[in-house]
Structure P
Amino acid sequence: MKYSIILGVAGSALIPVLYEVYANISKGFAVFLLFLWAVVCFYKLAGFPTKECMLAITCLIAYSGILGIVMYVIIHPAVQSFLEKNSKYYYLTLKEELLFFALAIGVMLLLYIMYFGKVFVLKSIARLKENSSAAGKYIDNAFDSSEDGDGL
């Protein structure tokens, strides 16, 4: 839970900042940073057992979403006034705003998919190792003459 709280609070501040980056600097760079944040969250949470990891990801999304709204109310006016003093502030259309927030939610939900992908890969590797050891036993037993009774 400690990691989900820390990452959730960091995400709640990061999402409004990335919104401003998305609107005024570079959409691609903001999306890259959003995915980078998801990879860092996955790295920190993926070592936990499945039940704990699912709970941590759910709490992380809740903290980031709810606190993100509060942080947006605090960060947005400050960034807007700063940019209007120093340069031009670019406003997003409603469609672009919804696209960004849908992308942020999608990236957070991607944490679930990444975790299930990790579990799938680990189970596949374990199954492959199990099958290769079983195949090795079959090959060893194929040339064992003691089972034939007659010998070679």
Structure Q
Amino acid sequence: MRKWLEDVRAPKMYRYLFYTMVRWAKSWNNDSPNFSSMLFMTVTFGFQLLFLLNLIGVFIGVNFWYLFFREINPLFITPFMLVFNLVPSFVIFYYNNKFLQIEKEFINENEKQQRWGSIYLFIYLFISFSLFYGCMWLVTFNNPNY
């Protein structure tokens, strides 16, 4: 099992975004840029997951927010969702110092590549945060109060 955990890697796009986020965090004098970047990637994964969940709910006609707040106690589901989202991010980016491997992979970037990486990261973050607002908009489709 331990060998499998060591071999798990994120797709190159996510590794590159993570590296760029770490570079940003280092430029802001963050004390733990790798851990902060991992947590931030977890938040963006969460926004994407919430959007997909609500989009599926619109198509199948199920109001997941109603189920979450009325049918299921949020104290039971919130830790599950945190673990479901945080553990994969930890395994992909942080476990066994994988952030060092990611840094070695992209350390030889020139200034132009770094600039493009920052643009890609900005677009990724903009889309991820927009998906969160899109998720809130999708809630109105199956909500009887709207």
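Assuming 13.6 is Kirkwood radius over Cα pairs in Å, for residues 65-112 alone as calculated from a single structure, say which of P, Q it is.
Working: P: 12.4; Q: 13.6.
The value was obtained from structure Q.
Determine which structure produced the value -0.38 for log10 I(q)/I(0) by the Debye sum over Cα atoms at q = 0.08 Å⁻¹, calculated from the coordinates; the candidates are P, Q.
Numbers: P: -0.38; Q: -0.29.
The value was obtained from structure P.
With mean count of other Cβ atoms within 10 Å over residues 49-56 derived from the coordinates and found to be 16.9, which of P, Q does the value describe?
Numbers: P: 14.4; Q: 16.9.
Computed on structure Q.
Where does the value -25000 come from, among P, Q, when helix-only ellipticity at 222 nm (-39500 (n - 2.57) for each DSSP H run of 4 or more, over all residues; to 500) is the thing being computed?
Q
Given a value of 1.0 for distance in nm of label points 7 Å out along Cα→Cβ at positions 25 and 121, calculated from one of P, Q, which structure does it belong to?
Details: P: 2.9; Q: 1.0.
Answer by label: Q.
Comparing relative contact order in percent (Cα under 8 Å, 6 or more apart) across P, Q, which structure shows the greatest value?
Greatest value across P, Q: structure Q.
No value in this document is a laboratory result; all are computed from the given coordinates. Nothing here was measured: the structure is a model prediction, and the numbers come from that model. Cβ atoms are built from the backbone, for glycine too; each structure is taken alone.
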